[in-house]
Every structure is written in structure tokens, then in C-alpha cells.
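I've put the structures underneath this note.
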Structure 1
Amino acid sequence: MKWKIASLGEVATIERNGIDASDIVPGTEFLGLEHIQIGGEIIGSQRVENGEISSTKFCFGKSHVLYGKLRPYLAKIALPNFEGICSTDILPIAPGPNLDRRYLAYYLRQPSMVDLANSRSTGANLPRLSPKVLETFQIPLPPIAEQRRIAAILDKADAIRRKRKQAIQYTEELLRATFLDMFGDPVTNPKGWDVKTIEDFTRGKNSIKRGPFGGALKKDCFVKNGYLVYEQYHALNNDFEFGRYYIDETKFEEMKAFEVHPGDIIISCSGVYLGKLAIVPEGARRGIINQALLRLTLNKGKMSNLFFVYHFSHENFRSKFFGDNRGSGIPNFPPMSEFKQFPFIVPPIDKQRQFEDRFRKIQACKEQEHKSLIESDNLFNSLLKRAFQGEL
């Protein structure tokens, strides 16, 4: 079946209607990229109080598709059901009368369009897609009734995927509850565990390493293949198959102090993903951390990687640790001198290993759910492709 093809700019409008910070009414809902999950689900918002917003934002409503232009490979493309303001890294798209907004959102979320957006973005460390480039993207236009039929079918298929994701979230909640039951709140320490600082349970020299200055990894350093440059994406998504930037052997030897090894922990040090962390798995590609990461190498005889991850990720610990470093600008990791003095509870290693055993049992259930989610994702992506080829 052949449908008319149009550019996005012909059938929709990217409405960058800015509102000055001084004109924002207290109580207005604010959406940042941190409020939109990969794939587009909105997971919250911030109700603005007096003086909290210091820069211009965009306005949006229930008729818009919200498109995250920063790091477009994350596919943060959302359908809000409320009015509010958003970061200027989110583009409000208003579909015209011949374009259904759910149809548009599904079209932009499909892997081929996400790949296209990523390939057309600019900026090495903070890639962004230009609105003018987005307006050139081609979209098939069946009759509006057919668009709505396609969107309704995709809604049902997407609901199955979301249930799989919820099951995975439940296992993660169970793991956090298990940690709390075994060790208590790591800030108030109701169980009276020993308290130590980070240098007491790392492996000595270079075991606490902040990434290099940004100038050490300029765009002209990168090659098509070689040693991987680990970035915030890896810490955020725990995805060590992903690779975007590489350096050659000469540059790697020059920056070997920043090398990543299996069993290390990498932590995001800036932006909305401040404090997100992941354990580098066995078999991970050899490489270095970039300027936005911190690398830790723990002494496994004193501190379990898994225990550290759940300790560091605990809500109260994060609130205390990062509380003074969020501010109105870009949130940043505290200075290393401060980090090295921060108190951590350190239960006996045998107790930590008991937590690891429980973790593995719960993780086995989580991995089974994850396999089911992958199958659902594959089926959904196949359905997306067929939908926009007129085969549904």
C-alpha cells in the first residue's frame, strides 16, 4: 500500500514558545529530561515554586508530542496528559489536522528513526538534534482514521511491554527492600555497623580516579575503532555493549591511568544522572573513562561491589551525599577531598556476601523477566516496522 510521504515540518509545528523564568506561575508543572524514561514514559514532574526556575522554558499541552533533542539515541519521546513547561532540550511538537499525535510518537520512536536522529545530531559530548533537521524527517501519511487504527493496535502491544517492565521494577524494589532489611538505613545506621571512609575499602593508589579534563579528549582524538571511551550512558544504562567513541593505542597509553577493568565501578559525576553507577562486567571492552565519570576499584575482601552499589544508591544516602551539589546550575559530584571523607557503613564481609546470595536468587527471576521483555521488544519493533509499511 502506498501512502503520501511528507516532511515533519509540513504536517506538524515545533512550537518553541519560550516563557521567561519571571513569568512562570508557582505551581506550574515542569518536565526535564530526567522525568522521561528511555522510550518515552513520563515518570514524574516537578511542581515549580517561587524562584526555582532561573532560565527560559518551553510551554506544552496535552496536544503535543515532546521530543528530547539531547542525546536522541535515548528516544525520550513522550505524550503528556497535562499542561506545563519543559526544558529547552525538549521540543514540543504540535501535529496538524492530518497527523495523529500517537501515530507520530510511535513513528519517531521506532529504531530506524532513532538511529536517523542520532546520526544527524551534532556535538561530541552532548549530541543534540537541530529542530530544523527534525523538520526534514519524512513521515508516511495514511488517512487519519488509518493512523488512529494503527496507533490503537500499537497501544495494545505497548501495554504488554509495559507490564514486563513493571515486573522487572518489582524485582528491583524487592532487592532494595532486602538491603534495608539486612542492613538498615545506611545514613542513620540503626544496626550499629562499623563506619569507614572510601579509602578504607579501596585498593590503594589509583583506585579512586576521576575522569580526565575535557580538553584531554577532544573530537580529533576519536577513531572509528580501538579502545572504548566509557561515558555516562554506560553508568546510566548498565549497557556495556554500547560503543560510540574510541581512541587509538597511542592515546590509550597516554591516558592509561584512566583505564577501566572488569570489576571496577563507574559513577556518573554530573548532570541529571549524577550518582548513577554500574559494575563493569567480565569481558567488557578495554578502554578509559571520560571526564564525566569516576572509577572505583574496591578491595573485595572488605567491600562487596553489590553492597556498595545498593548502599550508594539508597535514597537517604543520595539525598545526604548530593544534597548540596544539585543547585540551580548543572549538578556536579562533590570534590574528591569531600568524597574521601564521607562515611559508609561496613558490615562484616560475610554479611555482605549473604546479601549477594539473596541478590543472585532474585536476579535470576529478574533475568527471566528481562528475557521476556526482550522478546516483547523484538515483537513490538517488528510490529512498528510493519505498521509504517502499511502491512497491519
Structure 2
Amino acid sequence: MIERDHAPNLGTGLLGANFSRRNRQEATDDRAGIGRWIAIDESSYDGDQLHNGDRYMILGSVAIDDIDAAAILDTLRRETGIQKSAPEVKFQKMFAGATAGRRRVLLGELLAPGGPLHERASVYVIDKHYFVVAKLVDLLLEERFNARGYDIVSNGVARQLAVDLATEGPRALGRAGFGRLIATAVGFFSKRNRTSEHVTVDDLFTVIQESHAYARRRKAPQAKKAAQVLEMLRNTRPEAEAFARERPAEATPTGEHGLLDDSMDPLITAVPMVILHASTCYGGKLEVLADDQRLLTDDKLDVLERGATAVGVVHGLIRDNHLQDLVRGRSVDHPSLQLADLVAGAGRAVARWHDGQDDPAGQDLHPVVAPLVDPGGILMDEAPEDFARADTSRAKRR
């Protein structure tokens, strides 16, 4: 019988030794002079289950410490009539409904030019469907080419292959066929499939083969690009078998192949990129406070901290280590995390509205949220300004 570690840890609601080091209980304070604090929180995050639910995942960030954030929240509570007895200010509970229009006006004023959060807030957007296709290319095709001495990342080939399949796949395979491909890929790479009991290598390649055959039969010009990518994926069975063989059989936060367990989890990709974006915006040393997430063990935060710096140095965006600390905390203890929740929630509402869904909050907030969208997000061919428009063609296809 496995003994579970239920030892409590100060500064977090997460239990056990895996969450004992990187916790922050005391208020963040820029006046300490060590570095500038950034608070980050996510919305529409379902781990590596990326097929159903909202199309977009959001990571909201705010360059603010708890001292300044507390003053802003106090004013927001007073002006919006949020009871002091409410332990936290949360977007979904207090700003999302059809009757919360007045509250959204006040939130928009915080984010708009002249507001206290102007040029402090950022919205990092991940298109989940594109993310899955990009992971197919990354974990299978890129591995295959790399083993043969070819780099398809630096020259942009990997991204183009992913864009071709993600944009043309729904038209080449039909929405149901493309959805089946996405769902099977998610099922195979998901941590729920650690022992390959749910989706086997055979299952994955049956769908890839059938998708390729269907795309080849289509006469539409756009089907050709999707068929070409699927043709290459048909030859990556050895890479899929290696992935299944090397991934941990149990939930392991450490070890040589530990992060393989999180290959399809967008939070692992997004956190370093959000930190890097903040560094290029604000300069100097950063201290980052993330909301509690069971995925982010101490060991994984160690890896992400190193990764955030390595990516920036390799791409010439920063010259040296820009991250002073990466810690977690409870939003009930940190007003800055509550503001990050508001930014992430507003980003999710606008992304839903942009995706053709009926979302009153997105309708109200898109003029102030679209300019906050990070152009470095994981998107196909969308730019930040596209989130200021509703994609009515998507709504018609629902």
C-alpha cells in the first residue's frame, strides 16, 4: 500500500515534501529592492486534457506586489459592492455573469490607459488545438529529423508543419475527423495514459493512417498540405514507441524522464514564456509568484526557473539570468494573485467571445483586453488585434 504524504506546508495548501520549498506566505513587496514581483494565474486550464472545453487557455500576469495590489482591490471591492466577508475577489464568481456589467466597466478602467494596471498586465493565450498539433510535430517529427541530423526548429519548418496541419486539417478531414485526430493524440500523450492502456501506439497510428488516407482522397487544394504532414507522421512509429517506453509508469515529479509525463500540459510551456515576456518588458531581476498548482512541484519549478532563463539567452532576448525567484502561494493570502485571476478571467472571456461563443464579459471587455494579448502566445496565425473581433464563422460551424 502506497503511503501518501499529507504533511502541511506553510504558504501553500498543497501537502507533502514535493511542495515544501518554493512557498511564499508573507506579502510580496517591491520595496525590498531584490527584484520586481510578477503574479501569474491561469484560466480555462484542464491539465493535459485539451480536446474538450474552451478552445483557448489563458495565463494572466500582473507586474505588481501585494502592497499595491491590496490597495487596488480595496477600491475595487468598495466601488463594485463586493462584500468584505468574501475571502477573495474572483473573476468567474463576481465579474462573469450577465448582471455584472457595472463591475466589468470598473475592471476595464483598471486595465485601460490611465488605469493603475495599464502596462502592468499581460494575457498569454494558448490555442489548445494548435498546441496539440505542435506537440505531435515536436514529439514525433522533430525527434525523427533530429536523430538524422536535421534541425527543423531553428529554420521554422516545424512551426510551418504544425500550422499547415492545424489550419488545413479541419477542412481536409472534416471537423469530426480532425477532432478524432486531436482526441487520439491527447489520449496517447496524456499522463492518464502512462502505461499505454487507454490509447496504444497501434491506436494512434490507426488514426494517423486513416486521416492520411482521407485527406489524400479530398480534391480541395488545402487538403494537400494536411496530407503531406500526415504522410510524414505515418513514418514516426519508432518515435512514438520510444516515447511510450521512456515515459514514467507512475506519477514521478523527478527523474531523467520526469517531464515526459507533462509533455501535453500547456502550463509547462507557458510559465517560462510568460516569465521571459515579463523580463523583456520590465528588465532587471524578476520575482515570480504563481498560484498553487499540484502540477508544479518544487522540482518542476526548479526546471522551469532554469528553462525560463535558457530560452531567453539562446534566442538573444536576455543576456543573463533574469529570474531572482519562482515561488507559489495561495491567492487568499496574496492580493496580487487575485488581480492575476481577474486578468486571466477577462482574457478567457474575451477568447471565448472571439471564438464565436456568447459571452457577455468578453463582449464588454474585448476593447481593453485585446491590447494585452502577448504576441508570443501559442497561436496559429492570430495576432493580438484579432481578439478584438468575434470570429462569426466559427459560431456558424458549431
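Data for the structure
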read-out: Winner on relative contact order in percent (Cα under 8 Å, 6 or more apart) once structures 1, 2 are ranked, highest first; value: 2
read-out: Highest-scoring label, criterion being mean projected area of the Cα convex hull in nm², for residues 80-239 alone, among 1, 2; value: 1
read-out: At a computed -11000 (helix-only ellipticity at 222 nm (-39500 (n - 2.57) for each DSSP H run of 4 or more, over all residues; to 500)), which of 1, 2; value: 1
read-out: Source structure (of 1, 2) for FRET efficiency 1/(1 + (r/R0)^6) of positions 64 and 176 (r between Cβ atoms, R0 = 30 Å, to 0.05), computed value 0.30; value: 1
read-out: With Rg and Dmax of the Cα atoms in Å derived as 21.7, 65, matching label from 1, 2; value: 2
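Values quoted throughout were computed directly from the atomic coordinates according to the rules given, and no laboratory measurement underlies them. Values in this document were obtained by computation on a predicted structure and should not be read as measured data. Cβ atoms are built from the backbone, for glycine too; each structure is taken alone.
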